[in-house]
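Each in structure tokens, the structures are laid out below.
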Structure I
Amino acid sequence: MAYIPPHKRHSKDSDRPSPTPELLAPQFKRNLNLRSSRHEKIVYADQSINRWLSAGLDDNHQFPASAYLEPILEPIERFIGEKSLVLVNNHAAKGDDEVGGNISRRPWEFVAENVWPDLLTSFDNLRNKIECKELEKVKLKLVARFGKILFRGTNSVNIEKVKKHPVTETTLKQLRRTFYTNVPTSYMENIIHGVVPKIGVDFKADNDVYHIKVVDSTRPKSIISCKCRVKEDKTFELYKIELSPIRQMATDISCVDKNLDLRLMLCFKSIVTDLTDEEMQSLKNLINSAVLDPGVKGGLRWPLGKSNSGDRYHVSGVWHTEIKLYESTSLKLKVRHADRFSFESSTGESAVEITLKLKRLASDILERKVDTDTIYNMFKDTLGLIWDHFLSCEHFLT
């Protein structure tokens, strides 16, 4: 059966009044001053690397004449909050076909060559923090994410003027970027039915998880993520508490000869284990105050006054995620339906997202299990697999 986004599943209740912001949103202290993304605060580590590059250009590093910038659809523009452009190539490759032209290197070889030094530096920085006990009980992951890069204007570059001129790397580097990870359902179905059998990953689990995002006044730089399952009696089982992920490296790659873009990201999460019994009970009380309601974004709501625990904890958002996991010794593929709501901005989103975790590569680099040349060739081969199987999709933003 085709996937129906959560916000469309309960049309029969469309006449029911929506809960008011006063019922849903916690009363935040003004002085917290959190810098938020759409649904969760993004935190970058010290010495983090954040880059953009384009792959699939000709030997002169020029975009093909068939590449141009086009405005995104209006509903997405309203969600992002400002005018954005997406890079489109009318001659983008279909399936495994390559684009003709004067290209001496395969695009993933170019990506490997340019990203590899940053990847090693980022792992060195993380390894040093772990060895110096600066980081303890962390969960590290190196992932590939798939979507489209949205380009936005700056004070010095007018977005309306940019789209009237030929595409150049110089211009794109001056623009701000957002990596949009919500992909079409047809792409997700192709990954499950077409790609999974080809890349050697086996089905592992179906997970249905609520992520309750909590602001802790004693940790103003982080958001606590409480992962919960709903038990048969409709109560919640809190099984993991983590801090918001911290990015060590994020490289966005415009894949000119494909119609999806790629993000390579190295990040880590700290697992919270130092809570007292009283603090743990406060979080459990906060979570158990939630009411299951599939008619609202995120699937949960809180009665008036129940979305905070004194002056310490405040609910900032909720994610309801339905996940299919596929795994091999070297890869973990996550196919996720995410229904999110941010109480800070009173905005929600339903999304289909695909993430490929490069678990063996990350382990080998961090622990130096094999020589650098061997790991680099593994990295290059993994990018080749991604280019062959994960970057072809219908046009869906323009």
Structure II
Amino acid sequence: MNTGLFTWHTHSNALSDFKYGLSLAKSSGAKSLLVLTCSQNHYPEDQLSALLSTCSLTVFGGIYPMLTLQNTLLEQGALIIGFHESFDVTLFSQLHQVTDEESLEALITSTLEAKDNYCGRNDFLMFYDSLINNIEDFIDCMFECLDHGINIAGGGAGNLDFIQNPCIFTNQGLHKNAVLLVTIPNKVSVGVAHGWKIFKGPFLVSNAHENTVYSLNYQSAFEVYCQAIESASDYKFNNSNFFDIAKNFPLGIEDINHNLIVRDPIYAHKSDLKCAGSIPINSMVYLLKSDTDTLIASAEQAAITAFSTPTEITSTTMIFDCISRVLYMEDKFEQELDVIAKHCTTPILFGVLSLGEIANSPSGAIRLLNKSTVISSW
């Protein structure tokens, strides 16, 4: 099924240029539009929301730190992909008001039942506000409500300043505290990799809550983390360089199948570590490290997996690649895009640099990932 129809992009941060691209997309014959913009554009929210709200075609997507097209990185600008099919889009909104599992299950169930068309639907993309504080509870509950056997790829939208603003696109405009679930009309093939290896540990997570680690081995989490790095490297922490060092040393949780789930420490608060994803109390975590060549090789393996899985004829590939991989590799990041493009078998290849990635684990469960590459082809 050749669903790809129309592709347009700009490196401009002017809303007038985006408006022009949207007008071209609307006249292209497409029925659905995947719309992606860079956070550095700083489009006026009210004007952008009005443009989306007046679009006659199905619209979905969001605002991300950066975008990719083929093997090119877009640090500002916009990207619009048009499709022949009218994609089914479901918005789960106001998730910050849902504070317990029972309420979350009720919200997801009622929203899906209202759509009344999820029977037999197994392949999805997911766009979500990366600053939702209960995203992992949401994906666990959604996995149960959709009756397990689903394939999914997705990524967190937003800005690197970690200030929450509306970042999810629908025909109703801009949204925050929201998840957008998009049904793909044919089989999605997904490849996932991260390339991080054990450096030191394990450490016992002796006190933690959600994405905050308070203590490791019954000592200050921040002090244990810093001492482990400083004792085995030339790095020295001061009052202003935490993230510059921490991007090189994520944490890894080993699951029952000995796979590492990566967690990115994003900042330190007093003696605590704040991570881009939850770390369970009483779990064992490792300090991880990698290098550019290993990260690029891992992305290539994800591409090989995504493009070698037997499936229908595909036309479209979307990458959800962690923004921290760009921050780590800097100018060499486009080598990662090159190796993905080398293996790509579809005419349309694009992606986002995300704040958290979503994909199925080897066991089938949906997982929130950090510092990972998720490649979806359909």
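Every number in this text was worked out from the coordinates using simple rules, so none of it is lab data. Owing to the predicted nature of the structure, the values given are computational and were not obtained by experimental measurement. Cβ atoms are built from the backbone, for glycine too; each structure is taken alone.
Annotations for the structure displayed:
- Identity of the structure behind 26 (criterion: relative contact order in percent (Cα under 8 Å, 6 or more apart), calculated), options I, II: I
- Of the structures I, II, the one that 54 was derived from, the read-out being percent of Cα pairs over 19 Å apart, for residues 43-186 alone: II
- Structures I, II, by FRET efficiency 1/(1 + (r/R0)^6) of positions 259 and 283 (r between Cβ atoms, R0 = 25 Å, to 0.05): label with the highest value: II
- Structure (I, II) behind the derived value 36, 26, 21 of semi-axes √(5λ) of the Cα gyration tensor in Å: I
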